[in-house]
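Listed below are the structures to be examined.
Throughout, read-outs are computed from the coordinates displayed, never taken from laboratory work. Nothing here was measured: the structure is a model prediction, and the numbers come from that model. Cβ atoms are built from the backbone, for glycine too; each structure is taken alone.
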Structure I
Amino acid sequence: MVKLTFCLRRLPHLSRAEFQKYWLESHGPLVRERAAAIGMVRYVQLHTAHDEANRMLRASRGGPEAFDGVAELWFESVEAMGAGMADETGRRAAAELLADEKKFIDLERSPLWLADAHPIVPPPE
């Protein structure tokens with residue numbers, strides 16, 4: 001499995017609540033509907049919350065400004081991800097998702113990258 005991690009910052013005209021509501025209620029269903037077309041097997045949204053606790057955590061480490069959320073997109077492999085984008089259906093689905101992202105994500109300030117996952121502490125059974 002390969003994971004694409006996308007650290008999201010909202011567009012300046014949106015509050016965090018507006019951003020997260022749109023992301024969950026509008027963009028989330030679009031991703032669900034197009035996941036198979038682009039070869040995605042799992043999608044998770046992590047919404048930043050607990051502001052006071054986060055402020056304390058950042059202050060204790062001298063950390064930077066928090067993201068508004070993180071998206072995790074899982075694919076069987078880099079090759080499977082590429083295959084999902086290789087045909088017209090996958091390219092159209094990816095273009096539709098990107099067009100929607102431009103409505104609420106500050107793409108220039110939202111880094112993303114592919115990574116291999118190495119579980120150290122497994123989830124409880």
Structure II
Amino acid sequence: MKTFNENAKVITAILQDYFNGIYKGDTDLLKSIFHPHALVSGDIKGELYFKTLDEYLQGVQNRKSPYELGAAFNMEILSLEIINAIAVAKVHIPIFEYNYYDLLSLAVVDGKWVIVNKLLTHVNS
């Protein structure tokens with residue numbers, strides 16, 4: 001089994017891919033780091049949000065990306081917890097008019113770290 005630091009390095013790279021995928025609207029990149037059965041859920045301005053990975057990726061694909069709109073890249077990792085072959089990352093995703101905080105669950109599946117769940121919320125600034 002890899003050390004904590006080795007796992008943290010791999011997960012940090014996945015999170016950077018996650019940020020870049022969201023920022024540039026790169027659904028192929030996003031698909032490569034999510035488990036195909038991942039769920040995306042949370043609340044956006046008080047409205048419950050539940051999507052499959054495919055539904056989420058369709059939304060990303062059908063919108064202008066922050067990159068295309070010339071928006072600043074301000075996404076960041078706030079915390080990372082790793083226990084054996086599972087992990088939870090708290091990240092900040094300020095895009096468009098939203099101030100998202102995501103909790104991403106990751107797990108080692110078939111020997112590879114992937115995002116298995118995305119829980120999100122919008123926080124008023």
Say we calculate relative contact order in percent (Cα under 8 Å, 6 or more apart) for every structure; which of I, II gives the highest result?
I
On Cα Rg over 2.2 N^0.38 Å, which of the structures labelled I, II is highest?
I
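Figure out for me which of the structures I, II the number -11500 belongs to, where helix-only ellipticity at 222 nm (-39500 (n - 2.57) for each DSSP H run of 4 or more, over all residues; to 500) was derived from the coordinates. Don't skip to the end; give the middle numbers.
Values: I: -11500; II: -9500.
Only structure I yields this read-out.
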Here mean count of other Cβ atoms within 10 Å over residues 5-12 was calculated and came to 14.1; which of the structures I, II was it taken from?
II
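Ranked by distance in nm of label points 7 Å out along Cα→Cβ at positions 69 and 85, which of I, II sits at the highest value?
On the way: I: 2.2; II: 3.9.
Going through I, II one by one, distance in nm of label points 7 Å out along Cα→Cβ at positions 69 and 85 peaks for structure II.
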